Structure P
Amino acid sequence: MIPLMVPLAAPLMVPLATGNPVSEKPDHAGHRQRLRRRFMKGGADALADYELLELILFMARPRGDMKPLAKAMLRRFGSFAEVISAEPAALTEEKGAGDAVAVALKAVQAAALRLLREQVMERPVLANWQALMDYCRAAMAYEPGERFRVLYLNRKNVLIADEVQQKGTVDHTPVYPREVVKRALELGATALIMVHNHPSGDPTPSKADVEMTREVREAGEKLGIVLHDHVVVGKSGHYSFKNEGLV
């Protein structure tokens with residue numbers, strides 16, 4: 001008999017394992033957990049600015065890699081403080097961001113301002129000057145337009161009201177000395193501190209700033225209201241009229 005010739009089956013081809021198989025997904029969940037552990041163990045000082053931004057973005061975006069968005073925002077706005085201080089519309093213009101991202105970032109800014117404000121409200125501000133300056137800079141230094149703020153004090157120099165009275169353009173805010181003094185009388189304030197910002201970042205006062213300060217001081221003196229200081233804040237620091245002998 002002639003034996004039947006049965007063809008051998010072709011060998012099974014098994015693909016070699018690679019370091020990045022098609023089915024493997026980026027380890028975003030693991031990265032998030034590691035970043036959270038580092039934060040809980042070492043606090044904010046253990047993280048770079050972009051990593052702290054990532055943590056905030058995790059709350060707005062439950063999935064995905066937030067590092068590219070965090071770094072892109074820092075490149076665009078310049079610093080962590082400038083990111084959380086940016087206008088919501090500007091934040092949502094960044095690719096990958098949306099309303100949820102803007103809300104998360106602005107909530108962090110609001111929480112920081114509320115914490116700083118709690119440290120100065122209803123307290124003698126002249127004895128707590130640095131805390132007051134920290135609050136004013138955080139609240140105003142990164143605003144895109146000028147803001148004019150008046151802090152009203154009672155006889156014990158305790159802060160009883162903190163009001164933004166005027167909003168202006170990038171280089172001008174209309175201020176009416178009579179309105180400032182009138183409001184002090186309405187509140188029963190006996191002293192005040194004026195604060196405004198320069199969006200350019202340079203806190204050096206203009207001639208108009210100096211003249212307006214003189215008018216407010218003179219109007220207040222006639223009614224027993226003391227102008228303790230006028231402070232101009234900017235990203236690079238602040239300028240005190242009192243320290244410069246102008247009030």
Structure Q
Amino acid sequence: MSYIKSYIENLNKNNKKALSVFLTSGFPDKENFISIAKNILDAGADMLELGIPFSDPLADGPVIQASSKIALDNGVNINTVLSYAESLAKYTNKPIILMGYANPIKKYGVKNFLNDAGSLGIKGLIVPDVPLEEYDSFFENMNGNLDIILLTTPTSSNERIKSIDNTSKGFVYCVSVTGITGIKNNFDSDSIKNLERSYSIIEKNKMLIGFGISKPENVKEFIPYCDGVIVGSRIIKSFFDKDKLPDTLQIVSKLNEACRF
């Protein structure tokens with residue numbers, strides 16, 4: 001069984017939904033990033049998604065785009081990200097997952113990237129701009145060490161969700177709203193119905209909900225329709241707001257508490 005899936009299952013058995021925190025690698029500070037990430041793990045993140053900075057991140061909203069630009073300006077590249085991930089994988093048994101776009105991975109070499117990431121203790125990979133139709137051609141050199149996590153959206157048909165569930169490994173990333181990442185103040189009834197629909201269809205994998213989740217109230221609202229949540233923009237924004245790590249850690253801690261049921 002997938003390491004990530006069994007890890008999430010163990011959390012769920014203990015009345016806890018998984019809290020996955022997205023961080024842009026090398027932001028806000030290239031030198032102190034490892035220390036920041038460790039603190040976030042210790043504050044209650046059950047999993048970490050490390051974003052590979054990219055100049056044209058199609059699915060990301062303005063907050064994550066801005067953090068990506070700062071990281072790139074700081075000289076963070078794919079080798080830096082792999083180095084960060086290796087250090088964090090040695091620090092914790094919580095899953096470390098990479099999230100990046102197809103172009104930088106192609107430039108690195110897909111086969112090399114998959115081999116290197118798998119050998120460094122990284123557990124999963126999310127490439128949001130590689131759709132189901134291109135999965136086989138993009139991941140043709142898959143070595144089996146990494147869970148490749150696919151995304152569903154509110155416009156995904158029932159049949160497509162089934163196909164994504166069948167192909168994805170670790171969990172299915174269920175996008176809560178149509179559009180880009182970012183903080184939402186509330187979710188309408190259609191969003192909730194769609195999450196409920198997706199959760200009822202996904203059988204092989206665990207399902208985590210991402211996009212727009214920013215506060216404990218969102219988590220509580222989604223708990224019946226998922227096995228965990230993904231929070232990114234809210235965490236990244238906290239560094240822009242005050243650049244005070246204790247504030248960020250308090251946000252993580254409160255989100256973690258909301259994941260208990």
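Rule-based calculations on the coordinates, nothing more; no lab input. Since the model is a prediction, treat every value here as computed from it, not as a measurement. Cβ atoms are built from the backbone, for glycine too; each structure is taken alone.
Points to keep in mind about this one:
- Structure from which 0.95 was derived, FRET efficiency 1/(1 + (r/R0)^6) of positions 92 and 124 (r between Cβ atoms, R0 = 25 Å, to 0.05), options P, Q: Q
- Looking across P, Q, the calculation of distance in nm of label points 7 Å out along Cα→Cβ at positions 100 and 140 that yields 3.7 traces back to P.
- Cα extents along the principal axes in Å from the coordinates reads 132, 34, 29; which among P, Q: P
- Value 24, calculated as relative contact order in percent (Cα under 8 Å, 6 or more apart), assigned to which of P, Q: Q
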